Each structure stands twice: as C-alpha cells, then as structure tokens.
Structure I
Amino acid sequence: MKKIVVVEDDLFMRDELMDIFGKAGYETGCVTNFYQTIEELERQKADLVLLDLQLPGRNGFEICKELKRRQSVPVLVLTSRDQLKDELHALELGADEYLTKPCPAARLLARTENLLKRFAGREGMLDGDGFFFDYRTYTIYVDETATLLSEKEGTVLQELLQRKGEVVKKELLFQALWGTTEFIDENALQVTMTRLRKSLHKVGLRDKIETVRGIGYRIKCTE
C-alpha cells in the first residue's frame, strides 16, 4: 500500500485530504511540526508528498527544494497560490505536479496515481542529475546501464547526493565511512574519492565531484 504524507497546516483541509486518500485505499500520514518538516518526511518514508506552499516556519518552496535534494520522492504541490510565476518556481525547484485549491477529489487522485506510476521502481533512488543512484545496492544507473560501486564509494556518493549542491565536510565523510572522526588518515579518504571519481568517469560522468580545498567535497548539480 502506497503512503501519502500530507504537509498542510490547515487542520480541516488536512483531515479532508487524508480522508480522501484513505477512502481511495492509500495509507496516509501528515506533518504537524512545520519547523522539522524534512526530518518528519524522512521518518515517515512517504511514497508521495502532498505539499502546501504557505506554511509556518519554512515555506513550501524551501521544503520542496531540500526534499528533492535528499530523496527521489514525487512531490505534488496543492496550494491556493494560483499565479503562474509560483507554479513555474515550484516546478524549477523539483515539484512534479502543481494543483490549485479548490481541487476536485477525482482530479487530485488521478494526478496522484499518475505520479506514483511515473516513479514506480525509483524507491531507494537518489537523483544525481544525469544518473540515478540506488543507495541500497550501491548501483549507479545511467540510461540503461547499471554499474556497481564498492561499499566505500557508495557510502560517499550517498552522502554527497543527500546534500546535493552543498559542501560535505571531510569530518562527516569520516563518520559515515569509519564511524569516527579520530585517528583517521586523510589519505584514506582521498583514495576512496579517487576511486569514486574513476568509477563515475567510466560511465561518462566526468567532473561530477568538486573538491573544496581544506573543507570537503561537493557534487555538482544543475539549479
């Protein structure tokens, strides 16, 4: 059963949406702490996120952008904001669908079903802009080609993709790879990075990883 998580601060609207999806056979969840929305969504493991834009704390645009950096989960924006500029901005940030309130239940369910079909098979995938990465098996998919990484390479790539566009500090990578930041030879990390770069190069993904001198690494992505 697919799980729909509703991010909506209006209590009556939230209950109505959860009722619509529940009656349609979906498992439902919701976010009520809008200052920790990303953490809540990751904890609930949504198959699709229904996202309002006007929220307390962080707005829906910011949430959409960060969520799509961290997960390959479909995001359906449902909002009262009916300006074209808002729709285009949401889509640029990674939203997969944009509907305005009020929206007939039949249309909402049809768009939801369509999105879930489009994303079928991408569970556990991270979008790397030009490739997908399955962090459960450490496999890179470029077009129809699959390439298996070593555990260390896969661990580093997962950390970079989950913080796509941000600088990932070396200390965080030490912790992810070896469970500590103490007594780690930095050369060991450099060896792993070199191997990962070579693996990416072999599948046509050149210069995807940028070194930020003295700090860490960043994976390049389109904005």
Structure II
Amino acid sequence: MDFQAIRKEYENIGIDRQHLHDDPIEQLRIWMDLAIENSPGRWLEPNAMTLATVDAAGQVSARVVLLKEITETGIIFYTNYDSEKGRAMAEHPQVATALHWPYLGRQVRIVGSVEKTSREKSEEYFHSRPRGSQIGAVISEQSSIIESREQLESAASAVSKRFENQQIPLPDSWGGYHLTPTEFEFWQGREDRIHDRLVYSKENGSWIIKRLAP
C-alpha cells in the first residue's frame, strides 16, 4: 500500500479565539461533549487518550488509556500502579496526553504532571466497573511476562470463586491518577493543511492563549 497516497481533506469550521472559553478545562468539556454526541458508533471510545511517559533511563513510551473524569483542576485516568507506565510515572510524573477525534477533525494535547488519586476515589471507581473488569485488575500483574492465556483464565476463575457473592477488594497496585495540566493545545483541521492551533499556557497563575503556526 502506498501510504503517501493516503490523504484526508479537512473541511471543518475553524477555531476563532473569541469562541474559546477562557478556561481550557471548560473548553475540553465542550469538545468532549461534542465528541461523544457525534461519535460514529458504539465501537468507538471518544475518551480514548494517548498517554506518553518517560522512564528512569529516559526511554519514552506511549499507549492508549481512557480518560474517566474531567475535574475542576485537570483530568483523571486509572491503571495498574506497577505497570510499565506506572513505574515510569513514579520516576517522572511529567506526562503528555492526546485525544483525537478524526470524525470532527480535532485533537487536544494536554501536558502536565500526575499524582495518585486517594484510595477512596480509586475504590469508588473500581467498584463501579463491571465485575469481570474488577477481576481482570486483580489478576493482572500488568506488563509482566506470563506463560500463556490459560494462566490468566485460570487465575480469573480462581478469583471469581474466591469472592463469589462478595465484594471484590481494590488491589493495592491499582488506582487513579490525576493529571494537573500546565498546557493545552486545541487543534482543528482546516483546508490545505492550514490548520488552527490554539495553545493555553500558564503565566503568573493565569491561562494565556496563543495561536501557533500549523
């Protein structure tokens, strides 16, 4: 396949500064609501978010996680604290994330630092998940090498039987992260690749908005 021949022409209305909210978190809510409302199907997760981290050796890694909450001061996602990304964030809490909605021709990039949410917050979300997802979090030593698929299925069966008719306890190795942003970029695709890029950055405690060249 000739990847160079793959080309999408953007026809969306652009971003006008006067239409942006002064608070980037509120602007994120606006775009997220629109992304959910216009989602092309249940197969798509509009809250899917690329998370980039760097480990103690300086190795950068990226993967997709799910944004689960927009707070007054940032965003929250959940994962295994002992995973590759969890270990990286313990060493370097500075991260970068990106949300991409191709059906809207939009992206949002968020840069900032993370800290673990309270155990109470993690428990609240953990017990709101489907029971199977809770079992999956209990049995998975995320990012570790395992012998086979059967090993996971056997462990899941054992945990299911162990906690039959009981609440599954939150593992110590699983929970939430709150990302406190220092920068947002709102990107809108435009015709002829002359895209709109508006960046919010903190200056003296206030959000300042600047336009970037595409």
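None of the figures in this text is laboratory data; all of them are computed from the coordinates on show. Computed from a predicted structure; not experimentally measured. Cβ atoms are built from the backbone, for glycine too; each structure is taken alone.
Suppose you compute distance in nm of label points 7 Å out along Cα→Cβ at positions 96 and 184 for every structure in I, II: which one lands on 1.9? Write down the numbers at each step before the final one.
On the way: I: 3.3; II: 1.9.
Of the options listed, only II reproduces it.
One of I, II was used to calculate Kirkwood radius over Cα pairs in Å, for residues 64-191 alone, giving 16.9; which?
Details: I: 16.9; II: 16.5.
Traced to structure I.
Compare distance in nm of label points 7 Å out along Cα→Cβ at positions 128 and 200 across structures I, II and report the one with the greatest value.
With respect to distance in nm of label points 7 Å out along Cα→Cβ at positions 128 and 200, the highest-scoring structure among I, II is II.
Taking 19.4 as the value of Kirkwood radius over Cα pairs in Å derived from one of the structures shown (I, II), identify that structure.
The read-out comes from structure II.
Where does the value -7500 come from, among I, II, when helix-only ellipticity at 222 nm (-39500 (n - 2.57) for each DSSP H run of 4 or more, over all residues; to 500) is the thing being computed?
Numbers: I: -13000; II: -7500.
The read-out was computed on structure II.
Using distance in nm of label points 7 Å out along Cα→Cβ at positions 80 and 168 as the calculated read-out, with 1.3 as its value, let me know the right label among I, II.
The value was obtained from structure II.
Once relative contact order in percent (Cα under 8 Å, 6 or more apart) is calculated for all of I, II, which comes out largest? Kindly include the intermediate steps, with their values, before the conclusion.
On the way: I: 13; II: 25.
Top value of relative contact order in percent (Cα under 8 Å, 6 or more apart), among I, II, belongs to structure II.
Hey, FRET efficiency 1/(1 + (r/R0)^6) of positions 8 and 24 (r between Cβ atoms, R0 = 30 Å, to 0.05) derived from one of I, II reads 0.95; which structure?
Attributed to the structure labelled I.
Could you figure out which one of I, II the value 4.0 for distance in nm of label points 7 Å out along Cα→Cβ at positions 72 and 152 was computed from? Don't jump to the answer; show the numbers that get you there.
Details: I: 2.6; II: 4.0.
It must be structure II, since only it matches.
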